[in-house]
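Chemist: Some structures are shown below for you to check.
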Structure P
Amino acid sequence: MKILVVEDETTVAKYIKKGLELNANIVDLALDGEDGLDLASDGNYELIILDRMLPKIGGLEICKRLRNNGNKTPILILTAKNEINDRIDGLNCGADDYLGKPFSFDELLARINAISRRPQQLINNQLSEDSLTLNIINFEVTRAKQKISLSKKEFALLEFLMRHKGQVLSKDQIAQQVWNYESDILPNTAQVYLGYLRKKIDQAFPNEKPLIHTVRGFGYKFGE
């Protein structure tokens, strides 16, 4: 895969480049937003990994300009700004995924692999599984054509699960990504919210296939 990494922290940029090249990827680096936009616009890349806080042109602005110009290259935003509103802003700008720093390189590779398996664009900005759909623009969730009311955290949790379909996720991984180690989070918060979500998307639809599964001793998995 040919990948563009736009990252102004030189140490981080070289670390990502080396790791991706060890996994048989071709990697170009840009250390500021201006060079990143030029390369992204002219280069034939299969993925762009984009920092959000960049000199000259910010990552969200780059994302907007690329999408407005019809560039459909998948974009993964990699940034320290990882609150739920930050992720919503990034996805609304046209990014395909959003990963917070500090990050696990194994998770970065897993997300890259997941993006490579997706169609170039989500149909109508939706994530779908069985009869469940989640719209990342208008925050509407439906199952079997019935609307489901979710809190902001429940929506973020469901989106995270759907974007990691088929992967076994531990409670710590879920807490890190959905709650970003918020100070008031309790050890069982992720488990409690998974229970809320199960009631709304699985137990409320007894004629549909369960989508949230417990993998004993390891965590949880989303999907049939």
Structure Q
Amino acid sequence: MLRTGVVGDYDATKPTHLATDAAIAHASERLGLSCETTWLATDEISSRGLDMLAGFDGLIIAPGSPYRSCDGALAAIEHARVRDIPLLGTCGGFQHVVLEFARNVLGFGDAEHAEYDPYASKLFITPLTCSVAGQTMTVHIEAGSRAARAYRQPTAVEQYYCNFGLNLEYLNDLEIGGLQVTGTDQNGEPRILELADRRFFVATLFVPQTSSTTNSPHPLIVAFVVAAGAD
């Protein structure tokens, strides 16, 4: 039995949350795997500790920020990164992957997300100049990347739900630290990030779950489930 933990504050009225459960099921069924999916509330992770994350084969950092506990989300991301547990962060998950990496790898202890503290001195996540919420846009995928191996094509059309993204002032710091941009929009702005030295550690500003179907599971979700199911 494959165990997948979804870090986020579940809300049955959010289409992206319903799509997350469905996308994991689509991928698991395509691969012939039995998968148990458990939602892990960020405030419970913060209050109860990392024992909540024990035993999961992979973690998805769900859309839906601001989370009830930013610290809980960041603790889960750090847990996966340090222990090389397959991780996929989408939308808000992308934003918090950036924040965790900035604080715990690059050493920017005061790195912040404008949704939580718009007046912070080091905003790694800021409002997008042009909101992409509700848009469907083309993503250009870097050859040889983990994303490219999943998609098996140089471009993909994906759906967005967010108003915040990476502050490009810090892009060079992230890339020097090892968090690589492997997908961009038509303006060259980051839409997929990866840590190449992990089994699977991918973050997307778009929400791949929403375009997954039973007959056509999303390739990134499939790649995540494959990594989570590997010995």
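Every number here is computed from the coordinates shown, using simple stated rules; none is lab data. On a predicted model such as this, the values are computed, not experimentally measured, just so you know. Cβ atoms are built from the backbone, for glycine too; each structure is taken alone.
Chemist: Suppose you compute relative contact order in percent (Cα under 8 Å, 6 or more apart) for every structure in P, Q: which one lands on 12? Let's see the in-between values first.
Modeler: Working: P: 12; Q: 24.
Going through each structure in turn, the value belongs to P.
Chemist: Another question, if that's okay. Computing semi-axes √(5λ) of the Cα gyration tensor in Å, for residues 103-190 alone gives 25, 18, 9 for which of P, Q?
Modeler: Q
Chemist: One of P, Q was used to compute mean count of other Cβ atoms within 10 Å over residues 63-70, and the answer was 20.8. Which one was it?
Modeler: On the way: P: 14.9; Q: 20.8.
Matching structure: Q.
Chemist: Quick check on the output: 48, 42, 36 is Cα extents along the principal axes in Å, derived from one of P, Q. Which one produced it?
Modeler: Q
Chemist: Can I ask one more? Of the structures labelled P, Q, which one yields 3.0 when distance in nm of label points 7 Å out along Cα→Cβ at positions 79 and 215 is computed from its coordinates?
Modeler: P
Chemist: Here FRET efficiency 1/(1 + (r/R0)^6) of positions 167 and 207 (r between Cβ atoms, R0 = 25 Å, to 0.05) was calculated and came to 0.75; which of the structures P, Q was it taken from?
Modeler: The correct label is Q.
Chemist: Where does the value 3.2 come from, among P, Q, when distance in nm of label points 7 Å out along Cα→Cβ at positions 143 and 159 is the thing being computed? Write out the running numbers ahead of the final one.
Modeler: On the way: P: 1.9; Q: 3.2.
Checking each candidate, the match is Q.
Chemist: While we're looking at this one, here's another question. Taking Cα extents along the principal axes in Å, for residues 95-150 alone from the coordinates of each of P, Q, which one would give 38, 23, 18?
Modeler: Source structure: P.
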